[in-house]
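Each structure below is given as structure tokens.
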Structure P
Amino acid sequence: MTYLLNALALLLQLVFDAAVVLFVLRLAAEASRADFHNPLSQFVYRSTNPVLAPVRRVLPNWRRINLAAVLVAWLLMLLKRLVLFALSGFLPALPGLLLVALADLLDFVLLFYLVLVFGWSLLSMLAVDRYHPALRLTGSIVEPLLRPLRGRLTLGMVDFSPTVAIIALLLARILVAQPLLDAGMRLATGG
């Protein structure tokens, strides 16, 4: 691709990823039963509800998982990949495109949690306002991930559960999401 196409691809990825962040944040906040009265939770709810409300009528929740948010996030990843393939002048095979979008979404969710756990653990070590809306929302989202590890990985006064969670998320990206993405790319390109 030329430099201009690379710049356009970067901007498109940023736009699509920003939209996907909202839907993944909604999904994670609902799954972890985050405080709805938090201003950030209300912003996420208000910004995603016009899209999710019609889809939710068709797709019910499944075990506290908002299937409508999953579907919309996956469709955004699918559209992003389709646009990126079109920019490169290539029309991918449909099964490969579907698998690539699924792998992209899985990798995105793993990276999303990785960033949240890292940010939350970093902020918890600093003297910040514990009642700040961002810290409260982040804490409620990462808590279900860290709860099984709490107390088991404490050495002195240091809790290593965020470190173990980060390593597990990195391994999941390498061992699950990347092979899935590679298989999807092979199907999409026919190679």
Structure Q
Amino acid sequence: MQAVMARTILFNKPFGVLSQFTDAGTVGSTRRTLSAFIDVPGVYAAGRLDKDSEGLMVLTDDGKLQSRIAEPKHKMAKTYWVQVEGVPGAEALDALRSGVALKDGKTRPAQVQAIAQPAGLWDRDPPVRFRKTVADSWIEITITEGRNRQVRRMTAAVGFPTLRLIRAGIGSWSIDGLASGTWRDA
């Protein structure tokens, strides 16, 4: 008997797309879902990515892999490129590294560094609102938990609201070479 190989797909989710295959929202909803981009039967999203976030999603037909990625108890690292309003100094970056007090408790320590805008970054549709009087900058954050809207809440807690959030990596997988709205087998 031949073993069936699990299918694992890497998808670069565009802004505004729900991280599910159907929209169980309001009747007649026109919100875009994964089904607009991926026509592969039997694969499911391993974790979620907010509608207003972009970047890497892993889809698989392997329930154990799906659990290992999505369940916080496994502490799989997830890396985000975050465009924030303002320019965080050492104090704010250190606070993110140490863990930030949120309404649902203190976050685990994170790996955080200031970065230049990621090379080859695609345009977002719609674009991030530009304000001449307020600078923006980029940071890279790697977390090992997955609370609801966690990265956005973390940057806001240290005084630098998130303008754009892109998941760049999950474990050893990354969006390198994967255009927005496209997918490939892992």
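Each value in this text was obtained by applying a stated rule to the coordinates, not by laboratory testing. What you are looking at is a predicted structure, and each value in this text was computed from that prediction instead of being measured. Cβ atoms are built from the backbone, for glycine too; each structure is taken alone.
Brief remarks follow.
- With log10 I(q)/I(0) by the Debye sum over Cα atoms at q = 0.13 Å⁻¹ derived as -0.80, matching label from P, Q: P
- Computed 1.5 for distance in nm of label points 7 Å out along Cα→Cβ at positions 31 and 55 - originating structure among P, Q: P
- Structure from which -25000 was derived, helix-only ellipticity at 222 nm (-39500 (n - 2.57) for each DSSP H run of 4 or more, over all residues; to 500), options P, Q: P
- Of the structures P, Q, the one that 31 was derived from, the read-out being relative contact order in percent (Cα under 8 Å, 6 or more apart): Q
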